[in-house]
1. If Rg and Dmax of the Cα atoms in Å, for residues 131-170 alone comes out at 10.8, 34 when worked out from the coordinates, which of P, Q was used?
2. Of structures P, Q, which gives -11000 when helix-only ellipticity at 222 nm (-39500 (n - 2.57) for each DSSP H run of 4 or more, over all residues; to 500) is computed from the coordinates?
3. Could you figure out which one of P, Q the value 10.4 for Kirkwood radius over Cα pairs in Å, for residues 75-122 alone was computed from?
4. For distance in nm of label points 7 Å out along Cα→Cβ at positions 59 and 91, find whichever of P, Q sits highest and give me its label.
5. As an exercise: volume of the Cα convex hull per residue in Å³, for residues 107-186 alone, calculated from one structure in P, Q, equals 135. Which structure is it?
Structure P
Amino acid sequence: MKLISWNIRGGRRHSEVVDAVRALGPDVAVLVDCKARHMEPIAAKAADAGYTYRLESCTDYTGILMLSLHPLTSAGTDEAPIEHRWLHAVSDHWGLEIAAVYGPLPKTIGAEPKMSEFWNWLVPACDRMVDRRVILCGDFNTGISEIDGPADFRFTCVSQFRDLETHGWKDAYRELHPGGRSYSWWHNGRGFRVDHCMLSRGLTAPFGVAYIDQIAGIRLGLPPIAPANGSAISDHSALVLDLQVAHRDVAVGNRQ
């Protein structure tokens, strides 16, 4: 199974977003920071590319769009304090769940709860899933200080993020690259790894995890030295996960 998680920076470049998804060729695409007004055009173009199944939690401000080659079922909101920053799906085809996160920033926006309040909900919610087969992915807007960013930068809600691993979740990237220095977001030439994919106890280690800035001539994100073939779609790289998961038998009438 191949899954991508990518912050698409609102999603206004509909065709390019879908072209990038098609070039990456995932079974499931988790598109974070997708505004409601861009969701329908992206979903329609993606359906033409074979991604005929979708779930979304998009608002005018932001949200998450999940596209799939195979059916998805909503697992509900899990009483998330910010519903557009959480999307929980069940894939019977792959026999697992996909929980997508768009973590709040340290600075509170509008009437949203504080970042710490979201994380104080997220960790117990993930505790309830850790013994099932679950992929937890998205833009967490945090990481481990001095490891996932510059030495002089301090992330917010680090202790809660660390709690995920302490409670049994595996950082898919660190499973294969314990000392890796790949980043998913660049700001003023400084790299940060804020886009993550965590695997529950019920899933084995991946056989591939990578952050992709460019594919087939399409610039997805902004590496420190950007190539000169046009502006990037987003300021985030796409996180690509290859997981050894055998799909289950699919009911008659569903896509194969």
Structure Q
Amino acid sequence: MQKSRGIQRFLINLPRSRESLKKEIKTSENSNKYYWNQRFSVERKIWGENPSKTAFYALELFKKYKIKSILIPGSGYGRNSKLFSKNHFHTVGIEISEIAFEIGKKYDPETKFINGSVLEMPFNDEKFDAIYCYNTLHLFLRGERNQFLKKCYFQLNEKGFIFFTVFSEKEISFGRGKEIEENTFESKPGRPTHYFSKKDLLEHFKEYQIIETGILEDQENHGEIGKHTHKLRYIYAQKLLN
């Protein structure tokens, strides 16, 4: 049994060709767009209007480090972006769902929203002092995560900062469903979730100087699940120059 599991791990970690990866990413983009349009059309402001606890934490760090402009990939309908825009940060959000994009423009008019996939950044030549990314990175497979992070690096000013939150291996949902890559599980068809250990997270951000990393508990109350608490890994880091 242990041997067959080792073979399975080997198979899911085999490198893919560039063309295969491109097709995989495009399929994933279309799947994500459909999924989030369906959810936002039915549930609208899925997570309510209160910002995540992690956004308040990031806000204090951004003030301390004199950040002026923030990019938010995966901005949804603006529940987190509004915290930054009302605190006088120049804020830009990128959202794949047209439904959430339209809600966001009305809910947080001070933020500039761009309707598109984070895997297709940049949409213009603008660069930012910081990126705040809430629970988006873990929704991608390994190749997509690498592509996304390269694009984030490109969008930052010299010595810019990132604040990312992701699902940790301490989540109660860890291990549910089919394992399609190491520590990446598909609890629903076409809906992969990657769970980060500390080592894994640091490896993803090796082109940055780490300032802080740890676990933040974040409460949510939505859908059939009702009240629940996520154990999120967060990382705050500064871009290193190549």
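FYI, it's all coordinate maths here, none of it is from the lab. Computed from a predicted model, the values in this text were never measured in an experiment. Cβ atoms are built from the backbone, for glycine too; each structure is taken alone.
1. Considering all the candidates, the number was obtained from Q.
2. Derived from the structure labelled Q.
3. Clearly, the read-out refers to Q.
4. Once distance in nm of label points 7 Å out along Cα→Cβ at positions 59 and 91 is tallied for P, Q, the winner is P.
5. Derived from Q, not from the others.
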